[in-house]
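Asks: Once you scroll down, you'll see the structures, which are given as structure tokens.
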Structure 1
């Protein structure tokens, strides 16, 4: 192995030069001994997982959907990468950043079951999906299908391509508590016409936690000749899936949510056959049309985030995908099952346990969503986010626990909701 290859291999581990090895060894050693996870059969397993986080003791954080707090061992890796990139400066940026970003993207591709030739790292889901929306070769009169429950940033981008190119947006209302997948698929199918070019669907609706039957929607849309873009902001490292099994055409996600990568990390999947037909946000004529890197030219950005992807994946695998999904679903059902039948409470999340995981939404009859959020914070020190979306028919607070959340904390939420009545 030549020196250049050796340095590149070290850099993906944060060991960008030989002189850094002793210091890095100490950091990695202490992190490993301090935060090794207990055996999953341990009755105090989740308490010990919680001890691997540095949490704010001033409030109960039940808004982990925007950004999931990193456990210490990922945070320490991130800080190490920041120091090393800063120490090497332009030498690192010119010699190693792109190879290491490709390596990290390859790890995400492996995690999601994709080919590395179809995945790039972005800064977040919004960047990923707005690139897809703006990157289509639209013509006046083309139609796009989406839901009222979809994320506002993407709805805004569809509005912009409408104003710019004459694209028509058609909205559906996802059934809030469907009896079958057919209800949902039919809602989207009714909106499709011969002019429909692109359909957007959430893998997990961010305001309610509703897990959508993506594969069935993709199969239906493809039979009608329509491409499907999936908003997977909350699905990756939350529920188990592989992108090829979904058979979608585009998929975007935020890695700083459930995978616990530092802020500013996302991913974009584009089915290989569609890559040449897309316009990038920033022009790059140094790449061939079929090279997905052509869509990923963003200029200089914080590269320590990319380097931390491997540590986040390692932590996720150490917890275990099935174990994490089961825990998050358990935490959500723990509190929703206790309040769902209260007369003054509305749970805006499907009743069927298979249709949701960690995220849920709750409303109280005497409060607006903003008032409920204020009540929970002022009276019970519970931090949430208010969701007031009349078009989506969702009014309440989104409740999002994380692996460090305890049932004692959720008992306080249940008490607060029980007491929130006239």
Structure 2
């Protein structure tokens, strides 16, 4: 275990505030990601790269991930540059710069640069796919009651507009096996099913779903698969093609720590041609993914900051980040599960969760529970109440800057509230 003061001092310099010295690289090489997960001096040094609120504990990183200070400062620099360059930047280097950033994202995602575009967020990405299908009356789509509301609404809109049909499945909060989940999706597929949507990480509970197995099952039945990866990209260690997805959308303002206004859409190469774009653009061939990316004038400084966020992320490493986040979640949930009257709506199996967990207290609505955490204990969370999915609780989402002291405070607060 490294000395905290030495480690923080080493991290203090450099454009991104996280330069890995030979000594640090040696330490990280010798210690496995799992062992490093509980190395508090290491993570205290990472925490030093964030400017955190002092009047409350932030445990709601699932909505938006705070930018590390080096990324924020780089972003502000891009804003100043663009303000000075104005139209000159847009007319000379905007397009090649965006292409460079997209290529770097594609490399991180493990896909071809000709299969990925930058969008504004997951909703835009996946709604582009849903509305891009040439739906006919009687066509069917499958999704879960646990899925994100914006995409559910988009499917409902297609049903009203084209007469297609939506089949909704219900997922167990504590599945006994991957096969149990796969069978639930398989039972909803008919000869008319054209598209199946599945969350990689369920935003309500943090449950990690076996997307590869679900995709293989659906493909065997001739059904395309769209994955909601809003909470997986830059939290879970994976590559998009490994999921088996035909379409994959994610937000970059969550776990990658990019400024608001950036997401990705992956479309498998052989699926591009048949997908209608949301906005007309005659400048690209029908099988060119850029046809789906007609955005008009956008905040280019956000695109540039993606590279800074990737650099910060990669200096830590996805595997190390995943193991730390999973360790933090288990740190508090393993204690909370033992408190009488407390219910965890997230699987205890480490392979089925990572950073996010959902907790409830008997006799309290999620809204009251969340309010008491904030008002009485200065812990900021979010209430989740989705009766159609059978979920009622408070979502707890720590991040790399979260300390065990803060999570101890959370457990103590839950214990105090549950006693009343």
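Only the coordinates and a few stated rules stand behind these numbers; no lab work does. Owing to the predicted nature of the structure, the values given are computational and were not obtained by experimental measurement. Cβ atoms are built from the backbone, for glycine too; each structure is taken alone.
Asks: Identify the structure, out of 1, 2, from whose coordinates distance in nm of label points 7 Å out along Cα→Cβ at positions 45 and 341 was calculated to give 3.0.
Replies: Values: 1: 3.0; 2: 4.4.
This value belongs to structure 1.
Asks: Something else now. With distance in nm of label points 7 Å out along Cα→Cβ at positions 269 and 293 derived from the coordinates and found to be 1.7, which of 1, 2 does the value describe? Write out the running numbers ahead of the final one.
Replies: Details: 1: 2.2; 2: 1.7.
That value comes from structure 2.
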